[in-house]
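Values quoted throughout were computed directly from the atomic coordinates according to the rules given, and no laboratory measurement underlies them. All figures in this text were calculated on a predicted structure; none of them were measured in a lab. Cβ atoms are built from the backbone, for glycine too; each structure is taken alone.
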Structure 1
């Protein structure tokens, strides 16, 4: 759970200058935290685009039709994309996540995993990120 890596206490525990061991300066951490969510909405929209595209392909694909893959992507992009892609892009042709490796109609699980991770981490935020009782409970129950 990468959420710990954004906490000052955790960063101090796991990081340091590779030569001197000096901790990450507070101002650098502040800069990192300010930049953390930069364009986060664009990332989420892109993931939604991929997930909806994946669902639509696996739900409506007809092997008898031509250009269906690119037409499906174009339709999805028209609904969710903020930045329209170029007509010559062939992103689906190399998008192995949905065509190989057991992710058929499952690309949405990337965003769903983020939701589950945030939910689980919220308990650590409330009770302390290094709280041993919370950690043991997480280990035993999750």
Structure 2
């Protein structure tokens, strides 16, 4: 499953690809953790045992993935806190580049989403914080 998700992600049409155990393909596009959040919010039960490939996985995304009980995850870029959390939940992980932290777009500070969940260990609490953040922040405008 993860190989198929990675293959679809690598085509560049999506920012996140999920494959369920019934081989349903679920895709998302956008920035930050929003596309993954939207997939998890709509299809959390279907993701259990499935595979997810995402461009970037920080701790916020990892919380969503752990809560969804996926079995395997791939990211082009993964943060150390994300890796630690995914390992804690015994999710199979692969990545191309491991970084200390996910930074904001300017590279001047932590990603706002990562700041939001940095000190939270409970994945349900993380989910609620992510949900609050996303609901209060409009999606970026496409140019």
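With Cα Rg over 2.2 N^0.38 Å coming out at 1.42, pick the structure among 1, 2 it was computed from. Don't skip to the end; give the middle numbers.
Details: 1: 1.42; 2: 0.95.
Answer by label: 1.
Given a computed value of 19.2 for mean count of other Cβ atoms within 10 Å over residues 16-23, which structure among 1, 2 does it belong to?
The read-out was computed on structure 2.
Given that helix-only ellipticity at 222 nm (-39500 (n - 2.57) for each DSSP H run of 4 or more, over all residues; to 500), derived from a single structure, equals -13000, which label among 1, 2 identifies that structure?
2
Given that mean count of other Cβ atoms within 10 Å over residues 64-71, derived from a single structure, equals 11.4, which label among 1, 2 identifies that structure? Each step should come with its number before you reach the end.
Details: 1: 11.4; 2: 21.6.
It was calculated from structure 1.
A value of 18 was derived for relative contact order in percent (Cα under 8 Å, 6 or more apart); which structure in 1, 2 was it taken from? All intermediate terms of the calculation are to be shown ahead of the outcome.
Details: 1: 23; 2: 18.
For relative contact order in percent (Cα under 8 Å, 6 or more apart), the value 18 is produced by structure 2.
Among 1, 2, considering only distance in nm of label points 7 Å out along Cα→Cβ at positions 24 and 56, which has the greatest calculated value?
1
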